[in-house]
Structure 1
Amino acid sequence: MGRTTTVTEKIPATPQVRRIQRAALALLVVSGAINTMDRAALAIANPLVRHDFGLSIAQMGALLSAFLWAYAFSQLPVGVLIDQFSTHYGAPGSPTIVAADLCSDRHP
C-alpha cells in the first residue's frame, strides 16, 4: 500500500526548497523594511510639508490618516485578487506594479 503522512511526521526539506525558503524570507524582510521606510517618510517630513503647503496640525493629521485609510481599503480588493489568482502571481506582481509606477514619467 501507499505511504500515508500523518500530521506529526516531518518530511525533510531538500536543499532546493531550503534555498527558496531563504530567498522568500529575504524578500519579505526587504519588502517589510521598504514598506516601513515608505510609511515613515511622510511622518519624518511632516514639518517641511506643513510649512511648504501651509497646513495646520489638524490638516496634516487628516493627510497622514488618508494614507492609512488608503492602505486599509486597498487590502480588501487586493486580498480578493490574491485569493483569485494565487499568491504565486500576487507576491511578485505587487512590488513590480509599484516599481513600474514609481519609474514612470509622471513622477518628478
Structure 2
Amino acid sequence: MSYTRLQAESNFRQRIKDDLKTIKRVFAEKIQQVGIVGTADWHLCVNGWYVAIESKRSKKEKPGGLQQHKLERVKKCGGYSFKATPENWHLILKKIKKLAGLPHPRPRL
C-alpha cells in the first residue's frame, strides 16, 4: 500500500473521529484488532442505540464476507450499521445526528 493511500485512510479515520466528537450523546470507539477479522472499525452508542461503522477508503472497496455478515446481524438485532467512505460520510453523519436527537425509550430493568 502506498504512502499516499495510507495517508488518505488515516485522514478519513481522523475526520470520522473529529466529527463524532462534535455530537452530544455519542460515545464512539475506534476498534483496532490485530488477528481478529470481521469486526467493524467503529462501535458507537448514540443516544442509547448501537451503531457499527465499517470505514473504507473509497466506495469501490467492499466489506469482507464476515464483516458484511456482522453488519447485517447488527441490523437484525435492532441496531444500525453503515459502510462509511469519504464520498458518503456526510450522509451517515446526518443520520447519526438525527439518531442522537431522537427520544429513546428506556425500559425499566
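Every number in this text was worked out from the coordinates using simple rules, so none of it is lab data. Remember, predicted model here, so these are calculated numbers, not experimental data. Cβ atoms are built from the backbone, for glycine too; each structure is taken alone.
To test your reading of the models, identify which of 1, 2 gives -13000 for helix-only ellipticity at 222 nm (-39500 (n - 2.57) for each DSSP H run of 4 or more, over all residues; to 500) when calculated. Answer for the origin of the read-out: 2. If distance in nm of label points 7 Å out along Cα→Cβ at positions 9 and 41 is calculated from each of 1, 2, which structure is the one that comes out at 5.1? It must be structure 1, since only it matches.
Computing semi-axes √(5λ) of the Cα gyration tensor in Å across structures 1, 2 gives 25, 17, 12 for structure 2. Of structures 1, 2, which gives 2.3 when distance in nm of label points 7 Å out along Cα→Cβ at positions 33 and 57 is computed from the coordinates? Going through each structure in turn, the value belongs to 2.
Figure out for me which of the structures 1, 2 the number 0.45 belongs to, where FRET efficiency 1/(1 + (r/R0)^6) of positions 65 and 97 (r between Cβ atoms, R0 = 30 Å, to 0.05) was derived from the coordinates. Source structure: 2.
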